[in-house]
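A.B. asks: Please go over the structures that come below.
What follows draws every value from the coordinates through simple rules; no lab data is involved. Only a predicted model underlies this, so the values are computations on that prediction, with no experimental measurement involved.
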Structure 1
Amino acid sequence: MSKALIIFIKNPVLGKVKTRLAATVGDITAFEVYKKLLNHTQKITLLIDADKFLFYADFLNREDEWPNDRFIKHLQKGNDLGERMYNAFENTFLNKYQKVIIIGSDCIDLSASVIEDAYKLLNNSDVVIGPAKDGGYYLLGMKNPHPYLFRNVSWSTSEVLKQTLSICRSQHLNYSLLPTLTDIDVENDLSFEQKRLLQLKGGKQ
């Protein structure tokens, strides 16, 4: 297999996930939303013809709903998000994959077809990026490890995408952009249709 898909997730623990969303909808609803996002992410990634590497944020769980025969499980390692992502990429490229893509588990609009399009774009691009409406990105793909893409980036801010594109240009990396989608971090990120899909209810709990 020449393609690898890295999936970053947080361990689903009540009160520990979607904390910004929980500030307006409550811990229980935020927890249920995150479980639905995890289920959506698992559903679409199972359709992808690539080796799949699941990286947990806090602890490795071999007894959860992610089948061990379909997902190779690891623990994220690093002091910040950039270091954790680069370590995951580096570890994966060491296994001789030619195209490696990383996604998170926050995007209800992400589909298998978008991920497949990313692999196709890597045929003629050094880097492929899926921009998020909040100024970050929901997907990053590469054919070779580029450590500078993970340094001097203001993670979890609206500057992430702009800074990443600036690094690509300064390093003369040819990049392609996917459609802009919404990462769900706060209640305002949710459209009416997304709220219906996730059965999000307002009010603190």
Structure 2
Amino acid sequence: MVKVAPSVLSANFAELKKDLDSIKECGANWIHYDVMDGHFVPNISFGYSILNDISKVSDLYLDVHLMITNPMKYVDEFIKAHASSITAHIEAFENEESVREFIHHVKAQHVQVGLSVKPATPIEAIEKYLDELDLVLVMSVEPGFGGQKFQEQAIEKIQQLKQLHQNRSYLIEVDGGINAETGKLCKDAGVDVLVAGSYVFQAPDRKEAINQLK
């Protein structure tokens, strides 16, 4: 059974604790926390202080997704704010040395680490790092905005990551346009974690929505 990670970006921030309690009661496994800087992606979300607040009111796994230009500049703040895992975009790094510095730094703090690829970025861009990753996040939409349509090339990437897995320990996660239909396509391809925003938070029955993804 896959893990379901509702994206807090779609929650009602006036009733945030209530929403977080609701998704836990309805069977969510993780909280997906999208960080956008208005530079790497053309949108701004929230930073580490809200993550710290969330960590005080929810014991769910905090899956932090950094859509920012300089991940190393802020990563320690997210570690201090109790991130369970931190995933950065391979496109945000200048070279292999900076990627490895990020991976080793996060792991040294006993936090799980991941890399993400945009729809146009091939899996080959991260293949050399797979032995060290806890998570690979496949974007099935362009990062930055919710409510986009699922892009089918994500299925091939999930299948590719499944084939490359062998004895490696990374989880395969997918984010963007996930609903019962696209979630099934991803599960059939071998995904481990489904990120869903509005599909869960705006569902008339959140428990049913989460169960459909599992």
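A.B. asks: Given a value of 22 for relative contact order in percent (Cα under 8 Å, 6 or more apart), point me to the structure among 1, 2 it was derived from.
C.D. replies: 2
A.B. asks: Could I ask something else about it? If volume of the Cα convex hull per residue in Å³, for residues 37-116 alone comes out at 82 when worked out from the coordinates, which of 1, 2 was used?
C.D. replies: 2
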